[in-house]
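Q: Structures follow.
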Structure I
Amino acid sequence: MRFIGSVIEKLQRHPKRVVFPEGMEPRVIQAARQYCSLRLGVPILLGNRTRIKDCANRLNVPLDGVRILDPKDSDDLRLFGNILYDIRKSKGLTRVEASKLILNPAYFGAMMAATSRADCIVSGASEEAESLLRALFQVVNVVPHRKTASSCMILELENASIGDDGILFMADCGVIPEPTDVQLANIAVSTAELAHNLLGKCPRVAMLAYSTLSNSANPMISKVKKATEMARGIAAEMGLDADFEGEMQLDAAIVPSIAETKAPQSIVAGRANVLIFPDLNSGNIASKLAQHLGRSNAYGQIILGLNRAAADVSRGSSSHDILGVSAITGLLSNQLTSLYPEALKLSTSDYS
């Protein structure tokens, strides 16, 4: 709780509106109540008003301060359908299809975020990840000067000697199956940027592989090496204070005694607080292992690289997990507003 407690304190100073497409899910309702009680902003539950209230009554959860919105009754329904049609018509979407699709809470919620009706969106508790991600990637753009959207899992470990006082950022664990070297570099920079903003410290980024600073000509190792150099260049252009090292084995990245043997000259080895995996398989498996075998609190997936703050939580998430992810996503919204104010402007006057 030490990490998420600090996140909550920061968000209380700049509260945000978070939309939950799965408004009828009990864990989401509980998380929304906590979000409101902690003065983090306004939670917006999407779904049938009667069913949401009935579920809240069964849970004995008051809904004071929680906004409930049924997409089919919204004044913005036609507007959102028109925007979705305009965005996707070149891909073959018809106006009738857009009108039906926008009734899907994932699409409606994504459009709320895209048009600044909400500051961030959190979903995934009762749906497969692809549902929200498909809507997000169709409606929301990648931030300027960034080519890749990805995801990050944040772990809060019992062992405070690992990472940054027990905090580890792991990516990509949920979006790109086989990233190219360019994509891998952008994933590393986006994750380092999030770590810098949440921790207030210089991120130490380990680009992981099955070897450490080797002379291997293996294509996968070469990709990680190229991505490391690219990430250093991108971070330098951005003015982001971060250290990148790769390729590197996991033990060399987080265990000081092993780092002394395998990479004694590295300023990242043994002290990494950001771990970048070479592919989605390794990232997703490792994050699940760390979460369940390492008895850690896990917050994610935080979606990075988009011009709106979003998260896709696991279907196994508790209400506490959803609350933590929502708070982190709220802070990410503050970061995006500060870094890319022009990217957050979407005129709706042409669609009414």
Structure II
Amino acid sequence: MNSAVEVGHVAVPDARPIKLACRNVWKLFGSDAENFIKSRDGKASAADLQQAGLVGAARAVDLEIREGEIFIIMGLSGSGKSTLVRCMSRLVEPTFGKVEFEGKNLLTISDAELIELRRHRMGMVFQNFALLPHLNVLENIAFPLSVQGMDRATREARAREVIDLVGLGGREHFYPRELSGGQQQRVGIARSLATKPEIWFLDEPFSALDPLIRREMQDELMRLQDVLHKTIVFITHDFDEAIRLADRIAIMKDGEVIQIGTPEELVVNPATDYVAEFTRDVQRAKVISARSLMRPCQTEGHPGTVAPEDRIATFSARLISAGKPFAVVNGTGKPIGEVTPDAVIDLLAGIDRSGAQA
């Protein structure tokens, strides 16, 4: 699920509708911030902000998130990623710009409309599980439905559905203190899914978990996405986590979105030195596709075939063992190129095509 799809050997734009968009969104902290940015029609440099004594938590952010994609926002601590996501749901009020949900500007809707939107169409999961300690698993998950005014039998039936969905069957009557960290996070995920949200905000939901549990929860998220096909906005500072989960990634620095692209695009074509440094330690074989590494076909009788989007890590062992190029075939089975063992070995060794150390 990338921003472009393969048709033959031509990438065409993703036709899925835009679910959420930021249009020149600013969030400034400091005296008279709103008048400052309005008087400049939403344009200001870092030097302008510094001179005015303002902090730019989000600066001129433009992005579009398509229906059904996992869109990851990442950056170092203080980059503005959490502030931006809170602006998207109006938990934090932007200082300037537009936040559009299905084309409607959320900054102009009434408080009642916003509450309705959050209750029925948005789900949120944060690093802090925020479970209610005096309620058991079933009651915690059903809680947002009780806020909606749903009757007890209906909300508990829905809660049991998502309990099964996230693998917590048999723990309905456990209290938070009786659960592991991973189980508590599953309760938080189930609670946010109980309302059947269309868009799901996850702010570093797994960062407090041990590495093995964290990977388990990443697998769980991908499994849920295969079933539910939600539009997901996910915050992380971990690039390995991002490349496992993301359709596209936005990298932030000092409140600005520096680059948006697929994990492969960010690794292969970083827009700035900052992005290049951010992605420097990524295991490239996990990110780079056969399409990026292929050459025109020069071999007959290929011992194997791969799809253009297949990651090198998924077939490198087979290819090197075969000792001959694999054909890269499109959706109709037609070869569009080939990947050689030497090209894969160079990639795994961190050597570029000219033979210089990468």
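Values in this text are rule-based calculations from the coordinates and carry no lab data. Since this is a predicted model, take the numbers as computed values, not measurements. Cβ atoms are built from the backbone, for glycine too; each structure is taken alone.
Q: Suppose you compute P(r) over Cα pairs in 10 Å bins from 0, in percent for every structure in I, II: which one lands on 5, 21, 27, 24, 16, 7, 1, 0?
A: Among I, II, the structure yielding 5, 21, 27, 24, 16, 7, 1, 0 for P(r) over Cα pairs in 10 Å bins from 0, in percent is II.
Q: Moving to a separate point now. Thinking only about distance in nm of label points 7 Å out along Cα→Cβ at positions 184 and 232, which of I, II has the largest value?
A: Comparing I, II, the top value of distance in nm of label points 7 Å out along Cα→Cβ at positions 184 and 232 belongs to II.
Q: Could you tell me which structure in I, II was used to calculate FRET efficiency 1/(1 + (r/R0)^6) of positions 208 and 320 (r between Cβ atoms, R0 = 41 Å, to 0.05) as 0.90?
A: Corresponding structure: I.
Q: One of I, II was used to compute helix-only ellipticity at 222 nm (-39500 (n - 2.57) for each DSSP H run of 4 or more, over all residues; to 500), and the answer was -10000. Which one was it?
A: The read-out was computed on structure II.
Q: Could you tell me which structure in I, II was used to calculate mean count of other Cβ atoms within 10 Å over residues 88-95 as 19.1?
A: II
Q: For structures I, II, calculate relative contact order in percent (Cα under 8 Å, 6 or more apart) and state which one comes out highest. Write down the numbers at each step before the final one.
A: Values: I: 22; II: 17.
That would be structure I.
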